[in-house]
Every structure is written in C-alpha cells, then in structure tokens.
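Rule-based calculations on the coordinates, nothing more; no lab input. Since the structure is predicted, the reported quantities are computational estimates derived from the model, not experimental observations. Cβ atoms are built from the backbone, for glycine too; each structure is taken alone.
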Structure I
Amino acid sequence: MKTLLEYAKEKILTSEIKEVGINEGVDFNWLLNEISEGRIIIPKNINHSIKPLGIGNGIRTKINANIGTSPQHCNIDEEIEKVRIATQFGADTVMDLSTAGDLHDNLKKIIEMTSIPVGTVPIYAVASKIVQNDLSIVQIHPDDLFHEIDYQGKLGVDFMTLHCGVTRESISKLKDSDRVCGIVSRGGSILKKWIIETGKENPLYERYNELLEICKKYDITISLGDGLRPGAGADANDRAQISELIILGELAKRANEKGVQVMIEGPGHTALNQIETIIKIMKNVCNNAPLYVLGPLTIDNAPGYDHIVGAIGGSLAAYYGADFLCYVTPAEHLSLPNIEDVKNGVIASKIAALTADTAKGMKYALELNRQMSVARKNLDWPGMFHLAIDRELAEKRKTESESKETDYCTMCGKLCAIKMDL
C-alpha cells in the first residue's frame with residue numbers, strides 16, 4: 001500500500017489530499033507538488049479515521065495540544081476531557097505523552113475518541129515500563145522500542161516524536177559545554193544516558209531504515225525530535241543543537257526518498273532576536289520540511305505565564321516559517337497541566353497562529369479580522385461573540401457586566417466612540 005507522500009509523487013489526487021486542498025483553498029497541483037517535495041505533510045495513519053489535516057508551507061498555521069498522565073497524577077478520564085476541551089477550543093492535533101497507568105489501553109481510548117491526528121513519543125512507554133519495574137534505563141532493549149513503535153502504529157497513531165538525532169556524535173558536542181540547563185528533552189535525556197552507559201549508538205539512528213519501513217507500513221509521520229534543544233535562552237543555537245539539526249536534515253531527506261512523511265522539531269528556549277535566524281537555518285538545513293516548534297520561549301523567568309511567553313515566540317516563529325505550534329500552558333515548568341491550563345494553552349497558541357497568518361497576509365486570517373471589525377463597527381455583539389477565539393469568555397464578560405442590556409460596554413458607556421461616530 002502506498003503512502004500519501006508516494007501518491008503525491010505520482011501526482012495522484014487521493015481523497016485525503018483533495019480534502020486538504022479544499023479546506024486550505026489551494027490549487028490541487030500545487031498541493032501535490034508541495035507534498036511530494038516534503039514541504040507539506042498530512043499526518044494520517046491508515047488505521048485512524050480522521051479528517052485529513054495539512055501542515056506546512058503556504059497553508060494555515062496549525063497547533064498541537066499535549067495531554068497525558070504522570071506517575072504523580074494519573075486519571076485517564078481527566079485526560080480524555082482534556083482532549084475534548086483542546087478540540088473544542090481549536091487544537092488541530094493532540095499528543096498523548098502519558099507515562100503512567102495502562103498506557104496502551106489509554107492510548108487506544110484517546111485514538112478512538114478523536115477526529116483529529118494523534119501523536120505520541122514511543123520511548124516514553126518503553127522507559128516507563130523499565131522504571132516501573134525498578135530497572136535501569138540502560139536495560140532498554142532496542143527491539144522493545146521498535147516493537148512499541150509498530151504496536152502504536154497498529155493502534156492508529158498518526159505521528160510520532162522520534163529522537164533519531166541524539167547520537168554519539170551529537171551528544172559529544174555537550175562535552176566541556178557551558179550549557180546552563182543541559183538536556184531538557186525527556187526523550188533526549190533517556191537516549192543520552194543509554195548511549196553513554198552502553199557505549200552503543202542510538203538504535204533509532206542506527207536502524208533508521210527499519211524505522212522507516214514500520215512508519216511506511218502505517219503511513220506514520222515522523223516528527224524528528226529535538227532531543228538537544230535549548231532549555232534556557234543562554235543555551236540557544238549552541239554546537240549540540242546545531243549538530244543534531246544537521247543530522248535531522250539528513251534523516252528527513254532519507255525519509256522523503258523512502259516515501260515517509262516527516263517534520264522537524266525545535267528550537268526550544270530562544271530569545272526574540274534569535275528566532276528569525278534559527279527558523280531560517282532549520283528550514284534551509286532540512287530542505288524546507290514542516291517545522292514543529294514548542295514556543296519558542298523568549299524568556300526563562302515567567303512560570304505561570306509561559307503560555308504568554310510561548311505565544312510571543314510562536315507568533316514570530318510562525319511568521320518566519322514555522323508551520324506547527326506546540327502549545328505551552330500556564331503549568332509549563334511547574335506541574336502537569338489541568339483542564340483549564342489546556343484551554344488557556346490552546347487559546348494562546350491560536351492567538352499566536354492567527355497573529356502570524358495575519359502578518360503573512362493569509363486570506364482566511366485577514367477575512368476573520370475584517371469580519372470582527374465590521375461586527376464591532378455595527379455593535380453586533382452576537383457577531384463578535386461568534387468570531388471570538390474564546391466565545392465563552394467574551395460573552396460572559398459582556399453579559400455579566402452592568403451593560404448587559406445595552407449595545408455599548410462599560411468602558412465608555414454613553415460616550416461610546418462608535419455610537420457617536422454613526
């Protein structure tokens with residue numbers, strides 16, 4: 001069976017590709033070319049019935065919401081509610097990052113309830129099992145990791161974060177490094193420890209061809225993980241990060257040649273003035289593959305407000321070429337996000353995405369802004385509520401205020417500029 005990338009290379013317009021083209025309002029031939037060149041992906045496992053979604057060059061910026069259990073807080077019903085809330089407020093995808101409970105059963109439930117793509121980090125499941133049995137990370141067997149990837153593919157996972165670029169070569173760049181935070185990627189730290197203690201190469205890198213065959217079988221999109229991303233602004237764009245990025249560029253090319261869709265993760269904590277440079281470098285090194293960014297977080301000292309920090313960085317990153325924003329919640333660096341955190345994280349990322357798409361002159365974004373402006377000019381409150389990113393909050397603030405029965409708000413009252421300008 002062919003992958004969507006292989007169909008695109010043969011200029012075959014599948015129902016999935018056609019639906020993405022219609023939803024994005026783009027020419028089908030252009031879309032086929034962008035997919036075939038690896039600049040747009042459609043993460044959709046053959047075993048998951050979902051609405052096809054495009055991510056990449058020239059189309060709407062997409063956002064992801066992370067959910068998942070932890071050993072300190074494990075409630076699958078709560079995680080399922082997070083998926084529902086994330087979807088309700090506009091997340092385009094969700095990732096299950098669970099590390100506690102019945103991981104396979106929980107993942108199956110999440111896949112079955114979603115109508116959007118689902119992502120995972122398979123090494124979490126393997127490492128969690130090792131830790132729960134009081135064993136050392138060094139006792140992870142590569143075959144167990146590949147079996148987990150295959151099993152999750154059978155379940156219907158659409159995209160997987162795989163830290164293939166954490167190699168003996170890339171982690172050597174950390175030696176004598178002046179990094180402040182070291183490795184902050186959970187997957188990256190697991191693999192570094194395994195590599196150093198076993199003296200062996202990262203199996204995801206060493207057996208990459210085998211990995212591609214598994215992903216091709218289910219049409220899983222590989223999200224090449226940024227295991228050496230900076231966890232502090234002071235660490236941005238160092239030798240280790242760039243060394244890993246170069247490897248990811250090579251691996252992305254190999255995936256495309258094998259018919260496997262791929263995107264690139266990065267760049268972590270990055271000061272505002274460095275975002276344009278690193279995004280353009282990533283695009284250039286990775287042949288313009290879609291970029292999946294966490295944040296970026298532009299400052300380090302705003303715990304409790306990192307969703308705002310991430311939205312600032314995300315809007316600039318998307319303007320300069322990032323295609324896919326992983327949300328950051330107010331709980332970042334502090335705790336497992338709760339349901340309200342998920343909502344706030346999604347909304348912050350939607351604001352970032354719309355900000356970038358407006359700046360890029362995308363028709364859908366310009367039209368949304370225009371429609372809201374027209375509704376405001378007409379004091380059309382139902383229209384404004386309908387167009388608001390967070391309709392619930394907008395309607396609540398107006399209807400619970402002293403001006404709930406009027407066509408003006410409590411800011412200006414009868415001195416409303418729009419009323420006087422009629």
Structure II
Amino acid sequence: MECARDDIMMLAVRAGEMLLRSGAEVARVEDEVTAVCRAGGFPYAECFTTTTGIFVSLGQVGAGGDADTGAGGTNTADDACTTSNLSTIVKRVPSISTDFEKISKVHALVRRFTTGQLTLEQSIKEMDEIENVGHFKWPLRIVAVMSVAVFFAIMNGAALIDVAPALISGVAAWLISVGIEYFRINRFIAIFSGSFVAAALALLCFNLGFGSSLSSTIIGAITIFLPGVAITNAARDMLAGDMLAGTSRVVESLLIATAIALGVGLLLHVAPAPIQPDVRSDYTLLPQAVFALLGTMALCLVFNIPRRFIIIPAVISASGWVLYEAFVFSGESRLIACFVGACAVAILAECAAIATREPFTLFVIPAIWPLVPGIGMYNTMLNLIESNYSIALFMGIEALFLAGSIASAILIVTSLFRVANRVYRKIAASRASKDTGDN
C-alpha cells in the first residue's frame with residue numbers, strides 16, 4: 001500500500017510539475033494533480049499550487065478531512081491508523097517556460113489514467129517519455145522567430161524594406177534571451193537584454209539605410225517577449241479563485257512589460273533616433289488577416305504546439321485581429337475594440353477546446369498574442385525617453401487598460417462557458433435519473 005501511495009503521489013507531482021513548468025495555469029495544475037490522486041484510490045487529496053511550487057497531501061480519510069467513525073461515533077483503530085498515514089510532498093518549480101506539446105500530452109495522460117485506460121505502471125512509463133519530448137528542431141524554431149518578427153512588424157506599420165531589419169533584430173534578440181536563460185540567469189534580465197539587442201540592431205539597420213520605420217521594426221522584434229502567457233493565466237487563475245497565483249501573474253506581466261520597455265528605452269536614450277511615436281498598418285483587413293494567421297502559426301512553432309493543432313489558433317487569431325481592426329477603423333476606441341476582439345478569441349478558443357478535448361490554454365494564448373498591447377508599452381517608454389511625461393502617462397494607462405480588457409474578456413467568456421457546462425451536466429444528470437426511475 002505504501003508503495004502504491006508513493007507511486008501515485010510521485011505520478012501526480014510529476015504531472016503537476018510538468019504542467020506548471022510548461023506554462024499551464026495554476027488551476028489546471030491543481031485539478032490534474034487532484035484527479036490523479038483520487039483515481040489512484042485516495043479519496044482525500046488536496047493540492048495547493050503557486051507559480052513556483054506544488055504542495056500535495058493525500059490519504060484515506062473523508063473529503064472533509066475527518067476519519068470515518070465506527071457505529072458508536074468514535075474512530076476505530078483502523079481509522080485512526082489511516083488518519084495518521086497522511087502523506088505530504090512539496091515540489092519547487094523554479095523556472096517556467098512555454099511548451100504546449102507537454103501540456104497536451106500530460107492532459108491526455110491524466111484523462112486516460114483517471115478513466116482506467118492506463119495502469120499506474122503504464123502511466124509512469126509514459127510520463128518518462130513525455131519528459132523527453134523536445135521542441136521543434138532549432139532551424140525551424142529560428143525560422144519561426146524570424147516569421148513572428150516580420151509578420152507582426154508588418155501588422156504594426158512596417159514596409160517591405162523593414163522586413164530584413166525586423167528579421168535580424170527578432171532572431172538575435174530571441175537567441176540572446178534563450179542563451180541567458182540557459183545559464184539560469186533571471187528571466188527578466190534575459191528579456192531586458194533581448195529587447196536592448198533588438199532595439200540596437202534595428203537602430204543600426206535604420207542608420208545604415210535599411211528600413212523606413214524604426215518603431216515598427218522594434219515592435220515586431222520584441223513581439224516574442226510580450227506577456228501574453230502571464231495575462232491569460234492571470235485571468236484563468238483569478239476565475240478559479242486562486243487570487244494569490246492570479247496576482248502573481250499580474251505582477252509578472254507588469255515586470256515583463258517593464259523589462260521590455262527599459263531595454264528599448266535605454267538604447268533609445270543612449271542613441272536617440274528620429275522615430276514615429278505611433279504607427280499603424282496601411283494594409284486592408286484581408287492582408288492583415290493573412291499576416292495575423294501566418295504570424296500566429298510561427299508563434300505556435302515557438303511555443304511547441306502539437307502539429308495537428310497549429311492551424312486552429314492561427315485562424316482564431318486572424319478572426320480576433322480582423323474584428324479588432326474593424327472596430328478601430330469604424331471609429332471605436334482601442335479599449336472597446338480590444339475587448340471585442342479578445343471576446344471573439346476566447347469564444348472560439350473555448351469551442352476549439354471542447355471539440356478537441358484539449359486544454360483551453362493551448363488555443364487562447366497564441367491566438368490572443370496580436371492583441372497584447374506591445375505598441376502601447378513601446379510608445380510609453382518612447383515618450384518617457386523624450387520627456388513627454390503627460391503623453392507617457394496616458395500611453396501607459398491605456399496599455400494597462402488594454403491588457404485589463406483582454407483579461408476581462410477571457411474571464412467573462414470562460415465564466416459563461418463554465419456556467420453553461422454545469423447547467424448542461426445537471427440537465428443531463430436529471431434526465432438520466434428520470435430515465436432510470438421510469439425503467
């Protein structure tokens with residue numbers, strides 16, 4: 001029994017660690033860990049997760065935490081022994097990256113284990129295989145990063161002459177950040193360094209005559225660093241009532257935005273350049289939809305999304321971006337346009353998650369990326385460097401509200417789908433009970 005308890009606990013903790021380390025939201029980690037423990041024969045299972053650690057307790061006591069009592073209302077000897085056999089394990093998860101292939105595989109493993117399709121031994125063996133799953137090959141990932149920088153730069157006003165500078169700046173910045181993180185240096189230092197390198201190379205190309213819009217080039221190059229994962233997971237965690245994790249994610253997204261802004265701003269302060277404070281794409285909605293689709297497909301490769309699902313977030317992203325641009329062109333504020341676009345993305349992502357039985361995160365995070373206010377963060381720092389403090393304050397507040405509108409849209413849509421799911425389950429259970437009674 002002790003051997004089974006240890007194996008179940010380690011399987012659950014390994015699953016939770018892999019999910020958290022790969023970018024899953026805290027609520028999902030807790031649900032999956034608890035499901036594994038209870039499917040393993042331990043009705044009492046509790047999991048508390050933060051953004052950097054997992055705490056798991058399990059035993060053979062009731063769900064309320066009290067041991068079962070005998071006929072006289074007192075604990076039996078066996079019950080008392082069971083109560084004293086509660087086990088707890090703590091696992092620290094110091095680093096978090098983004099690997100949706102592992103999230104998908106762990107989610108599938110947990111689902112099959114909890115439905116009895118996999119034994120404990122098979123699950124442990126498969127978990128070993130999942131841990132060894134790698135990213136796409138390096139050449140393909142580099143091409144993907146280049147594509148992200150190019151297509152998002154074009155979406156933000158870059159011309160064809162800006163393609164080469166965006167490509168060079170984007171891939172160099174990403175490689176610098178990956179190299180720094182490889183040596184386990186603080187992630188925010190890696191993002192700051194990457195943003196500084198992106199701005200430096202973009203400025204160098206601009207001064208050499210290769211490029212017409214420095215702002216668009218820099219925005220495309222730093223797109224890969226935007227805090228889309230943190231913003232999305234913050235909304236999901238707060239919805240689940242995990243205010244500690246949600247607040248931590250909000251702080252994380254603000255720190256990432258600050259690191260990006262400081263990296264670009266420091267370079268512009270050291271080597272000022274004549275750049276536009278605001279840029280917009282001159283392309284119509286159809287070309288922009290194509291750019292959003294291709295850029296998001298490239299982003300999916302960077303995030304290691306399973307190959308069979310790459311097109312789904314790309315189509316969702318293009319739909320949300322076109323809706324956002326349509327509202328902006330019609331004269332609506334960016335806040336309203338961003339909220340509507342994020343709602344569309346969240347609805348389509350929920351539908352895709354239901355249809356494929358995959359985690360919602362798999363589809364919503366890459367699809368929401370074009371809406372993350374990268375321009376706002378960039379313009380805020382630009383105006384701070386130029387001592388336009390009132391404009392910088394306005395831009396910063398706008399960027400903050402745009403990020404808030406994205407999180408709010410995800411919260412609202414996810415809440416409605418969750419309520420609808422519970423209503424559907426109750427109706428289905430009621431009908432099943434009625435049919436059983438009639439028989």
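A value of 2.6 was computed for distance in nm of label points 7 Å out along Cα→Cβ at positions 193 and 361; which of I, II is the source structure?
Working: I: 5.1; II: 2.6.
So the calculation was done on II.
With distance in nm of label points 7 Å out along Cα→Cβ at positions 57 and 153 computed per structure, which member of I, II shows the largest figure? Max of distance in nm of label points 7 Å out along Cα→Cβ at positions 57 and 153: II. Suppose mean count of other Cβ atoms within 10 Å over residues 97-104 works out to 18.2; of I, II, which structure was it derived from? Working through the options, I get structure I.
Computing helix-only ellipticity at 222 nm (-39500 (n - 2.57) for each DSSP H run of 4 or more, over all residues; to 500) across structures I, II gives -23500 for structure II. Here Cα extents along the principal axes in Å has been calculated and equals 75, 47, 42, so which of I, II was it run on? Matching structure: I. Could you figure out which one of I, II the value 0.95 for FRET efficiency 1/(1 + (r/R0)^6) of positions 225 and 385 (r between Cβ atoms, R0 = 30 Å, to 0.05) was computed from? Considering all the candidates, the number was obtained from II.
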